[in-house]
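Every number here is computed from the coordinates shown, using simple stated rules; none is lab data. The structure presented is a predicted model; accordingly, all values stated were derived computationally and were not measured. Cβ atoms are built from the backbone, for glycine too; each structure is taken alone.
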Structure P
Amino acid sequence: MLPQYVREVLGPEHLASFFVDLAGVLDFSAVLASYTSDRGYPAYHPVMMTLLLMYAYAEGVTSSRKLARRCRTDLGFRFVSGGAQPDHDTICAFRVRHLEAFGHLFAETLRVASEMKLKKLGHISVDGSKFRANASKHKAMSYGRMDETMRKLDEQVRRLLEEAARIDEEEDRLYGKGKSGDELPEELTDPATRLQRMREARQRVEAEKKRALAAEKEKRREKIGEAKEALEEEARAKAAEKGKPVEEAKPDPKAQRNFTDPESRIMPKGGSFEQAYNAQVAADAETQLIVAQDVTQSTNDVGRLDEMVGQTIGNTGLVPSQVSADAGYLDEADVKAAEAHGTECFVAAKRAKHGEEEPAAPRGRPPGNLTWRQRMARKLKTKRGRKAYARRKVTVEPVFGQIKNRGFSRFSLRGLFKARGEFSLVCAVHNLVKIFRMGALAPATG
């Protein structure tokens, strides 16, 4: 027996009530744009499905099957869905269909934050974190192994097809060309010949199995060939960027491609290596709202600082006065590009060792013979530099911790485009939960 007025049971302070209220706050035009009026709307309203998906991510439910089950068993989910119970295929298809729209919804959360006077942007912090891809690292192969593996598969395919052809020839000799043995006259179907016929039938089945296995191995060989070509094309592109001869470019023998998600990469994560993507985030120091985000295939963060500052300006219309980042972002050209926007950069010159004592703050004017890197290192040793850089630990690092504690530690979708869309959804949900916790939106009544 369900209560007649679910909101009264959950209460206005419940997260489900907040997400239902967002129906009248967020602009869902990016989602609705993919539905034409002449064909009508789908069985489940797109706004309800979007809110349901966002609420699910806020509750740590990223599996479409688990979400469908919660719509039947959880009062909060039933309230957001309005009692509808979409199946997991519908939920999964909806999520994939609107990946680009989730980027617009992320920007919408910043508009709402601005209207609620939450967006500050005096100081932002940038960081990256590895999230596992929806693929096993054991399904990857290095470039150095590809040629040998393809040769072995060629040999296996040849041998399997030869064995199947030999079995076919043996049957042709027994029964005649184009006959399988099923055409034997009834007088030869007595028990005395039945065992022989069963053996022959087993041979025919064996021949078909060998052909099917050969086809499977041929498909695997094609996948390896495609991965090999992709690595070679990548090596040629890198050579062209550096002005080196393209025809001489070769991939590193250790360079890998994954066959489940070819766009993911092997990355160091938690002391081991995982098939993963590198998620980038810029967060506002005052509110911990995410103001810029992206997903990359790069194992490091070099060259991402200006991109995050530029995206922050585009998303918010404001230029942050300061940005802090760890040593992984230290690149002279990138930092200077970020500073050209009018944002002062505080980027560590080296990774700090645990328990290492901070050196004394420098005094006076910096020596004129210092390199750019030395100047940045000296800047972060000053009292002002230490204070600015210290904000990073209480700004962007907790944001990644909150995202992971909320249940998102692995992408559900495969491919860079889909991973970016899903992470946009994750970041939008993070911002909405922050807005909810700060009590910025007054709950609706009735």
Structure Q
Amino acid sequence: MITKEQLIAIGAENLADILLSIYNSNDDVQKQLDIIVAGTNEDPKKIISLIKKEINALRRSTKFVDYFGSRQLGDRLDKIRFYITEDLMPKSPLQAIELMKDFLNLHESTLNRVDDSSGEVGCSFTLGCIDLGKMYEEISLPITEVTEFVFTCYMNDSYGIFNQIIENFKNSLKEEGLELLKSKIQNVINEKNINVIKRGLQAIADCQKDVDSYIKACFMTTSKLSTYEHLEIARRFIAQWKGTEALKWLDEIDLTQNENRKYQYRELKIQAFELNGEYDKAQQEALVWFEESLCPEVYGQILSHATPEFKESFKLQAVAKAFEFREPHTALAFLMQVQEFEEAIKLTRLRIDQLNGGQYYTLRPTAEIFRKIDLLAATLLYRKMLQAVVDGAKSKYYNYAAKDLVACGNLSTQITNWEIYDDHNKYLQELEIKHKRKVSFWQKYNSILQKQIAKELKQSAKKDKENKL
């Protein structure tokens, strides 16, 4: 990897020679350097010509681009965007805007010939729309012209590139343009485009911070709003400091029928209560939420608003709740995040049979911390994780399981009391008998073990040598 310092050391003249050599032998580099050099010229004609050339080349292209080539295409599109916004816009705003429109007009033909599973090509065009919105803010154009452009793009958006164009152009549209756009959209409503019209009117309402208009748009396609819509309406009232109105919409939600939305519901309700100055109700709602979820963030929120006397009793109750909680991994993760490590160790020993070794994203970081404070508890977690892999014959993860078994062996030399659990030698013997046919696992285990022994011998020899000196 070449560093900036190394390039400086080569010298400007030598670097120029190297760049010219690459320039003359590589077409892609030649295009990029042509545009970069043209961008340094005060006269924008050269860079305009080069950007047009790139856009026209993409417009004429019909070659299919597979998934692996989509990233390269996305990079090429992003470079065109940057040339327009960074190099041309300061010199010739109107020309930059027209070229960005030409760039965006490429989206349909381009997306028709590319496997954009990664979303990188589509993202380049979406960002182009955002760029164009910012470019419009820097110049003064008739509101009717801006409105007509936004209306045409929004109503003819087949790939979602202009899905957020109303929000992107709200500063250019201003209140006059938003009202004109609303009228134009309402005038073309029909059965086929009603959902598009609905989203457009909702976007305009959000730009105008008009919750009543947002609600009216919600009712365009139904007489009974969904839980999601109730939550979104409440969220908008809260953003406008209207807690009472938000609570009205939240209270209409039947949580028994919408379990997957209950955390959003609780969060919004707490905010609404706080807006109304009903702090006791907000705290009670937070307590209910915590008991349902054992969420560390909610735990911290409750403590931040609690009196010193309540804090101590709540901490004790929270730990007790963790031991009773139906999902042991959630309980263990909670205790670790709030740094109740001794309690987490107790929970691990008490509910070890309920823990699933496949939940490594909870067990592994926990085991790493336990290594510093309780070797037996750490060993139990390593055993859980390696058994989940070996018992399930998940050969893809044998390397992790082998490392966990080696870790168990390392820890075993320092454990003097195994309590009710088998010591390492007995555990290893039973594992070998049960899984003796899993040859690849044992090969990985022996390989890791041998590397460890070799490393220890090398370190020991080095230490002996230093002692002799």
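Going by distance in nm of label points 7 Å out along Cα→Cβ at positions 57 and 105, which of structures P, Q comes out largest?
The structure with the largest value is Q.
Could you figure out which one of P, Q the value 6 for relative contact order in percent (Cα under 8 Å, 6 or more apart) was computed from?
Q
Quick check: -16500 is what I get for helix-only ellipticity at 222 nm (-39500 (n - 2.57) for each DSSP H run of 4 or more, over all residues; to 500), calculated from one of P, Q. Which structure matches?
P
Output the label of whichever structure in P, Q has the greatest value of distance in nm of label points 7 Å out along Cα→Cβ at positions 73 and 369.
For this comparison of distance in nm of label points 7 Å out along Cα→Cβ at positions 73 and 369, the top structure is P.
Assuming -0.76 is log10 I(q)/I(0) by the Debye sum over Cα atoms at q = 0.14 Å⁻¹, for residues 89-144 alone as calculated from a single structure, say which of P, Q it is.
P
Given a value of 1.09 for Rg/Rh (Cα atoms, Kirkwood Rh), point me to the structure among P, Q it was derived from.
It must be structure Q, since only it matches.
1.00 is what came out when Rg/Rh (Cα atoms, Kirkwood Rh), for residues 313-384 alone was calculated for one structure; which of P, Q is it?
Label of the originating structure: P.
Among the shown structures P, Q, from which was the value 1.9 of distance in nm of label points 7 Å out along Cα→Cβ at positions 97 and 129 calculated?
Answer for the origin of the read-out: Q.
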